[in-house]
1. Could you tell me which structure in I, II was used to calculate FRET efficiency 1/(1 + (r/R0)^6) of positions 18 and 98 (r between Cβ atoms, R0 = 25 Å, to 0.05) as 0.20?
2. Out of I, II, which has the highest value for mean count of other Cβ atoms within 10 Å over residues 146-153?
3. Out of I, II, which has the highest value for volume of the Cα convex hull per residue in Å³?
4. Comparing distance in nm of label points 7 Å out along Cα→Cβ at positions 162 and 258 across I, II, which is largest?
5. Taking distance in nm of label points 7 Å out along Cα→Cβ at positions 50 and 130 for each of I, II, which is largest?
6. For distance in nm of label points 7 Å out along Cα→Cβ at positions 10 and 202, which of the structures I, II scores highest?
7. Can you spot which of I, II the value 20 was calculated from, given it is relative contact order in percent (Cα under 8 Å, 6 or more apart)?
8. Work out mean count of other Cβ atoms within 10 Å over residues 26-33 for each of structures I, II, then name the structure with the largest result.
Structure I
Amino acid sequence: MFVLKAGGKKEYFNKKNIERSLVAVGLGEKIAKGLADEVSLRFKKTVSSDEIFRYVLSRLKSYGPEFLGRYNLRRAIMHLGPTGYPFEKYVGKILEEYGYKTKTNQIVQGNCVSHEVDVMAWKDKTHFIVECKYHNTPGARSDLKVALYVWARFLDIRKKWEDDPKHSQTEFHGVWLVTNTRCTSEAIDYGNCVGMLVTGWGYPKEMSLEQMIHQKKLYPINIFPDWASRLAYHRLYENGIYLLRDCLKLSTKEFARKANLKEMEAVAFQEQARKLIGE
């Protein structure tokens, strides 16, 4: 059996990949192996990675929302759009949980032109310009062109700051590329060479985007696929609710109003959120 990947590449099906991904979201090894065996028996010849994903997702419903949510994380972030604006806000919320003060969508004057910066992040005397590269297509990559673009913008802004006599010379200024997809090896190599922080899916190994999210349970509000047609996400975004945990800070009645849900639906959603977050 072959698997057709989102980027068009075809490769041999390896059920061990499914087992590893299911163990990673918290399922026991025996259950993970059983589900992987189901997939290998259900599909024949060539199957798309999306079909496999949707089948596994449907089977995870019976094991609990915590497993369903973790497995759906990558797709949920891709569905934050359709524009990159919610992703930028989401990244700002993540950085705040890691001790940064943030501002999003700021116009910053460079030496040559002004720039709209996705996120400005401060911690102690470290100041980052954060460029959020959002993709809503599975298989997309952030490549060298993206890294070059981000670094060029940073150089223009840094030149203006360094020429300002009021500028603090004791503060460190850097640039940080955050993306919800994988980065190409060229983009990573360039970032390492010039000193640009790069955070993407699966990179860096010790603190990738998904690891930052799992470590502090900073799941997006749209993490549960079953609620996609019922939750008014745009209304939640307008109220500054991007993290799943934020819905638990509200009373059921208030959350129902902001999410355009019936109170019984709000109760059910908040219960699922508690199971995933562990509160």
Structure II
Amino acid sequence: MKRAINYRSNGHGHHGMITNLVSPSGIGNAIKPFVFLDYIHGIPPEGAGFGWHPHAGIATFTYYIEGGSDLEESTGNKVSFRAGDIEYLQAGSGAWHKGMLLKDQPTLGFQLWISLPPELETADAKSVYVTSDKIRGNDRFKVLLGAYEELKSEIIPPNDMNYLDVSLKPGEKWTYMPPATHDIMWIMVYEGQLSGERIASVGELIVFEEGNQPVEFSSDHSASFLLGSAKKFEHELVLGRGAIHTSKANLEASQNKINKIYSDLIRKGVFE
């Protein structure tokens, strides 16, 4: 039995060179723990990016194919983030960060939000920065998060999930065999085009029907795409501004934590 496609979208633009493909109030609620995905593409003008802003109850996973940004977080993490690197912020009970894109450089990247289970959404925030040489993979895929074919990510995933960067050569076929526990699966093509029954072009998000059947991909020329699969997140999503929790009580507690961090940052002169 072949796995059907339930949803296709090219998303909608916001903030100029950013396209939102997944949001928690939309398709993100159907493919949780993958609750948000922004596709960043273009040449940034001076000052492009996001100033200081808070998150809670989620992990943000930032990954650039081209370009990069200068990042700073209330965890103390401060890095010059470049193509091929990963920056993972497990915001937990609350954190602030900012990221400014590199001026005049072609940029292609993604920010994914991952919902956190109760034991992690109330924990202290932590950051993990992984350079491109530490990302495990082979000629066909990189394991950004999770484990596949005996390759495991540097970052411990907050849920039972995989996040891969896949590249197919001209005329190549490849089959993804999801772990038995995974019933959620999606892809997003960022280069080239998939062919055959799974035809998809650059910028397109495809969500497959729930289940754990394998899916075969092919490309007549070449194609690169992100792939996410996971056990469906069992908790309801309680939404706040930049925050997603599993209960109203945890959302309210994180707001207090976010306000406290804000006051600390003001005291340190960060916003001056």
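1. Checking each candidate, the match is I.
2. When mean count of other Cβ atoms within 10 Å over residues 146-153 is computed for each of I, II, structure I gives the biggest number.
3. When volume of the Cα convex hull per residue in Å³ is calculated for I, II, structure I comes out on top.
4. I
5. Once distance in nm of label points 7 Å out along Cα→Cβ at positions 50 and 130 is worked out for each structure, I has the highest.
6. Across I, II, distance in nm of label points 7 Å out along Cα→Cβ at positions 10 and 202 peaks for I.
7. II
8. Structure II comes out on top.
Laboratory data are not the source of any read-out in this text; all were calculated from the coordinates shown. All figures in this text were calculated on a predicted structure; none of them were measured in a lab. Cβ atoms are built from the backbone, for glycine too; each structure is taken alone.
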